[in-house]
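Visitor: Following this line, the structures themselves.
Read-outs: derived from the displayed coordinates by stated rules, not from any lab. As the structure is a prediction and not an experimental result, all values here were calculated from the model. Cβ atoms are built from the backbone, for glycine too; each structure is taken alone.
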Structure P
Amino acid sequence: MNTFQDSVLTAFSLITSLDPVLAGIVLRSLAVSACACVLACSLGLVLGAWLGVARFAGRGVVLALLNTALALPSVVVGLVVYLLLSRSGPLGFLGWLFSFKAMVLAQAVLVLPVVTALVRQSIDDAERLHGEQLQSLGAGTGWRGLILLWDERYALLTVVIAAFGRAISEVGAVMVVGGNIEGFTRVMTTAIALETSKGDLPLALALGVLLLLVVLLLNALIALIRYWREGREMQGDTASRHPADRSASLGPAG
C-alpha cells in the first residue's frame, strides 16, 4: 500500500473515530469563526443598511474604499491587527496577542467589508424599488434602513452564511495573530499548513476533508434558503392575484 492510500485511510480513521486532537481543532475553528461572524455582522448589517439608503457628499469615495477593502489580503489584515495588539501598539494593554480573542478580532476585521458591501448592495437595490414609497409615508433614513433590512432578511441570511464561510476558510490573519499554538490557537487552516509542512499528511488530509465538508454544507444552506425564498415569493404572487384574473385564467366552464 502506497503513502497516498495510507494517508487517506488514516485520515478517514481519524474522522470516524472522532480523534480528540482533530475534534478540538475543528470545534475551535467553528467557535472562532462564529464569534467573528457575529461581531462583523452586528456592525456590517448596520453600516451596510445605512450606506444603502443614505445619500451624502463623498459617498462614492466611501464605496470605492469599501470595495477596495474587499481585496485586502488576509496576511495584511493579520499584520495590522498584530501591530495594534502588540505591546507597543495602542491596544497592547489588552494582552490579546496570540489568543482566541485576537483571532476573532482579525477574522472580524477581514469579514466586515464583505458583509457591509453585500448588505449595502442588497439594501441599495431595495431602496430603488421601495424608497420613494417609504419616504412618502414619512420614513426617514434610519427607519427606511431598518424596514428594508427586515424586508430583505432572507437574502441577508445568505450574506451571513457567506461571511462565516469566508472566515472559516481564512488562514493568513489567524496564523499571524494567533501564533498557531497547539491546544489554544490552532484552527483547521493553520493546522493544515503546519501538519503538511511537518509531513503529517493524515491529520492534514482529515482537516481538509472536514473543512471542505463545512464549506459544502454552507453552500447547500445558501441554496436551500434561496429556493425557499423563491417558493414563498411565488406563493405570494399567486395569492395576490385578483379572483377574476384566476377565473379568467381557468377559461370558460365546459
Structure Q
Amino acid sequence: MFENNFDNQFVKVKVVGVNTKENNSGGLTALNCMLEQNLPGVNYLAVDRHDVKNLYACKAIHKFRLLTREDENFLTENLRGADLIFVVADEVWENIKVVALTAHCAKKIGVPVIFIAGGNFEDAEDEIIFDALIKLPNKNFEFDAGKVIKNFIEAVTLPGQPKIDVKAVAELVKDSGAILGYSERDGKNAVVKAAKAALEHAETTADDFKAASKILFNITAAKGNLSLEEAQKLSSLFKRHAPKAEISFGFSIDDWLVDKVKFLIVAA
C-alpha cells in the first residue's frame, strides 16, 4: 500500500503532442484541449515534420520540427527535468517516422514514457519505444487523451490515503510494456461501474492481461464515495482477472466530482 508523499505535489509532467497528417491531427489538438484546463506542473511540447502552419495553429509555447539530428537533440534537451513523459499521437501510421523519433528522444531522458495512441495501432509497437501504452478510439481522441493525462496527474497530486507514489508508478511501468485502462462513471454504483469499464479497457488493449504480475489502480472521487472496503473488493475482482498479480491501490479526493468517479488502472 502506498504512503502519502509530499514530493507528489510537485511532480513535473511533460506532454508531447505529435502531428501525423498534413493538417492538424489529434496530437496537436489534444495539446490545445489540455492547455485550456491549466493543469498544474505540466509542460507542453508540439512536434511536426510537415508544414509549420500546423505548429503555428497549436497553442503550446514549445514547438519543434524533427528534420535533422540537431532537431532531435534539441527536443531531447527540452524534455529533461520531467518525472513522467506522455507522447500523444492520433493515426500513428500516417507518419510513423516522426512518432518513432519523438518517442526515441523521450526515452533518452530515463523517465517513464507513456504513449497515448489513437486509431489503428496494429504492429506499431515494433516501431515505437515506450514504457506504457493506452489506446483510444479516433472519435473524441483529443478530449479523451486530455482526460487520461489529467486523471494521471490527479492520481499522484490530489490528497488521499492510501496515496499513489509517483516513484512507484515509474518503477512499475519502466521497461515493462505496461498497459493502462481508464474510465469515468457517475450515478449509483459509480465506483464499481468505473472499475469494470477501466478493466475492460485494459483487457482490450493488452495481449494477455491475465499474465500481469502487478496491478495498481487509483480511484478519484468525492470523499464520501471512497472506502477501503470497496477498494479491497475491487482488488479481489482484479485478482480473478490476473491471478498472479500483486494488487495495490490509491485514492484521490476531489469533492468537485460529487457523484462522478474516475478510475485508472496500470498493469505490468
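Visitor: Which one of P, Q has semi-axes √(5λ) of the Cα gyration tensor in Å, for residues 91-218 alone, as calculated from the coordinates, equal to 40, 18, 9?
Guide: On the way: P: 40, 18, 9; Q: 24, 18, 14.
Here the read-out was taken from P.
Visitor: Matching task: -10500 is the computed value of helix-only ellipticity at 222 nm (-39500 (n - 2.57) for each DSSP H run of 4 or more, over all residues; to 500). Pick the structure from P, Q. Mind dumping the intermediate values first?
Guide: Working: P: -27000; Q: -10500.
Matching structure: Q.
Visitor: Using the calculated result 19 for relative contact order in percent (Cα under 8 Å, 6 or more apart), pick out the matching structure from P, Q.
Guide: Values: P: 29; Q: 19.
Source structure for this number: Q.
Visitor: In terms of distance in nm of label points 7 Å out along Cα→Cβ at positions 27 and 211, which of structures P, Q is highest? All intermediate terms of the calculation are to be shown ahead of the outcome.
Guide: Numbers: P: 2.1; Q: 2.9.
For this comparison of distance in nm of label points 7 Å out along Cα→Cβ at positions 27 and 211, the top structure is Q.
Visitor: A value of 18.5 was derived for Kirkwood radius over Cα pairs in Å; which structure in P, Q was it taken from?
Guide: Q
Visitor: Then there's this: Quick check: 2.9 is what I get for distance in nm of label points 7 Å out along Cα→Cβ at positions 171 and 203, calculated from one of P, Q. Which structure matches? Please report the intermediate quantities before stating the final value.
Guide: Working: P: 1.6; Q: 2.9.
The value was obtained from structure Q.
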